[in-house]
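There are structures below to look over.
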Structure 1
Amino acid sequence: MRITLACWDYDRTRGILEGRIRPEGLEVDYIALPPEETFFRMARFREFDVSELSLGSYVVSRRAGDAPFVAVPVFPSRSFRHSGIYVRDGIARPEELRGGRVGVAEYQLTANIWIRGILAEHHGVPVRDVTYVTGGLENPRRVEKLKLDLPPEIRIEPAPGGTSLSELLARGELDAIYSPRAPSSGRRLFADFPAVERAYYEANGIFPIMHVLAIRKDVYEANRWIARSLFKAFSAARDEAIEALRETAALKVSLPWTLAHAEEARALMGDDYWSYGVDANRHVLEKFLEYARDQSLASADESVDALFAPETLEEFAI
C-alpha cells in the first residue's frame, strides 16, 4: 500500500525518510515540510494520508464531534517551553503578565497550551487574566487553522491589520509573546531557561509532547493495521537516532558536546527519555488534557486512551 506522509526531517524520522526503515506493508512517499505548513494543509484540507500534527489542533478537532483523524502515540516533537516566553523591557517576573496583553500566533498552538498551563499552575498567571492578541509572528497574515468555540471570559482579539506580533512587542503594545519560534524582538523571560526547565522536569517528571502522528480517518478505517505498522517503524527510526548520539569515534551531530548533552539527558530523564506509547507518557498526556480543558480547547470527557488508535494501546510480546 502506498501512502503520503508529511513530516519534518527530524533525526528521529530520517530512517523512514531515507528508506532504511520501511513500515510493514507500506510504500511511503515522505514529504518533508516545516510543521506550520504540514499542520495547516492537513487540518484544513486533509491533503496527506498520514502526517505529523499539532497535539493541540488534534484535540480541538476531536472536540467538534466526528474527528477527521486518528492518532498514533508517536511524538515527533517534544520540547520544554519555558524558553518560549518572550517579554518587552520592564517585565522581570511571570506574575507581572497578569492583566497584560500577550501575542500568540494561534490560541490553539500546543506550545502555547503548555506555556499558559505552566504559568497558571506554577507562576500565578491564570489563563483568563491575560488578553491574547493573535496574528503572525513576523507575517501579519496568519490565522487560526481550526475554528474555535471559546467562552467570552477568554479574551482574544486579532492584531491590527498589517502588523506582526514582533512589531507590537517591539513598540511596547504587547507585554509578551508566547511562541515556539523566536520572534525578532523581545527577550526571554527565563534567561537561564535550561536550568529552569531541568528544575521543572525534576519536580514534575514531564517532558512536554508537542506533536503526534495522525492518520486521516478514512485511511485508518479502511486499513486499521497501518497504525501498528507506523508505530513500529517510527520507534525503530527513533532508536536509530538515539543510538547515533552515543557514537564516540566521530560526532554525527554538529555540536561539540553532543556526548555530554546526551549523557546529561539520560542521567536526568532515563534511557527512554524520548519515549513513544501511551503508558510511558500517560502522566504527560493527562496534564496536557487538564490544561486544554481549562483553556476551553478539550471536551470535559476527553480521555488519554480515546486519543489513540486502539491497536497501539497494548504492547505485543512473544
Structure 2
Amino acid sequence: MAEDELRSAYFLMGTDRPKIARALARLRARFGAEGVETLSASDASGEEAVAALNALGLFGVGRLVVVHDVEGWKKADVEALRAYLGEPAPGAVLALVAEEAPRDSSLAEVVAKRGELLRYDVPKPKDPSVWVRSELERLGVQASDEAARRLVEIAGDDVSVLALEVEKIATWAAGEAIGAREVELLAVPAAGDTPAWALSDAWGARDIAAVLTACEAEVDQGVEPFLIAVRLASQVALVRSAQALAEEGLGAKEIASRLKKHEFRVRKALAHADRHSREELDAAVIRLAGLDAALKGASRLSAELELQRALVEITRAPEAAPARA
C-alpha cells in the first residue's frame, strides 16, 4: 500500500483530544466537505454507520464517515462493522473516535485487521504540563517547566482548553523562549475570574499583601469566605503531607503517586513547604480549624473579617508576629 493511500478504517482513541482533532482534520482534508458525514454512536448504530459508508459520495470524491463516542457500541454494532470490513466500499473511509476503551474490546481488533489504530494520550502519570511543553515545542517555542505548570494552574487541565491557550501563546512568542511571567500575562483563567491558586501561592510565598488582595478579589467575585477557607485548608494539608513525605526521602513523583495528586501540584506544595516549618504548618491547621468554627457561627465578627485575620496570622513570617506579654 502506498504511503499516502488511505485505509478502509481508522480507530482514533485516547485522552489527547486536540491531537485526535488534528488527525481528523487531516483525514477530512482528503475529501471534499460534501464527502464527509459525522455521526455520534449515542444515536447511530453500527448498521447505520455501515449504511452511511455504502452511500455514494457526491461528485465522486469518496466518502469519509466519522463516528464519535464509540465506547458504548455493543456486540451487534461490532459485528455489523466486522461484516462490512470483509468487503468495504471502494473509496469509503471510516473513522471511529473514542476517549476511553470501548465496551466491546473486539472493536479495536476488528478495525486493526483492515485499518489502523491510532492512540493519542496525555502523558502518564497524567501531568498536563508535560503535554503543554511538548505542544509548545511542536510549535517551535521553548518553555520552562515552571511556565508549563503555570499554564495548567491558570487554565486548568482540560487539554482542549489548554490547546487553545498553547496556540495563542505560541503565536505571541513567535519562536522565542517563554517563562512563567509571560504565561501569567497571556493565559486566561479557567473560569474567567481570579485564579484559585493566586491566594494559595501568596500564602506559600508569605506575601500578606498579595494574600489579602487575592482574598478581596475572590469575595468581590461572589466566592463565599467559607469556600475560600476550605480550599486553603486543603492546600495547607497538602503542603504538610508533602513536607512529611519529603523528609522521609521521597521525591516529587513518588509523593504525587502516594497522595494521588498531579505532580505539578506536589512540586508547588514542596516549594511552599520550604518556606514553612512543620510547627508553622501544624499551627496553620489549628488556626484554620478555628476559622471554620468562626465561619459556622462561633464568632460575632463578619465572615470576611474572620477570614482576613486568619490569613494574616498563617501567612506572616514568625519574626513578624507580635510579641506576647
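Only the coordinates and a few stated rules stand behind these numbers; no lab work does. Please read all numbers here as calculations on a predicted model, not as lab measurements.
From which structure (1, 2) was Cα Rg over 2.2 N^0.38 Å, for residues 53-148 alone calculated, if the value obtained is 1.46? Going label by label, the one that fits is 2. A value of 26 for relative contact order in percent (Cα under 8 Å, 6 or more apart), calculated from one of 1, 2, originates in structure 1. Among candidates 1, 2, the computation of helix-only ellipticity at 222 nm (-39500 (n - 2.57) for each DSSP H run of 4 or more, over all residues; to 500) that gave -10000 used structure 1. Out of 1, 2, choose the structure whose coordinates give semi-axes √(5λ) of the Cα gyration tensor in Å equal to 52, 21, 19 when calculated. Among 1, 2, the structure yielding 52, 21, 19 for semi-axes √(5λ) of the Cα gyration tensor in Å is 2.
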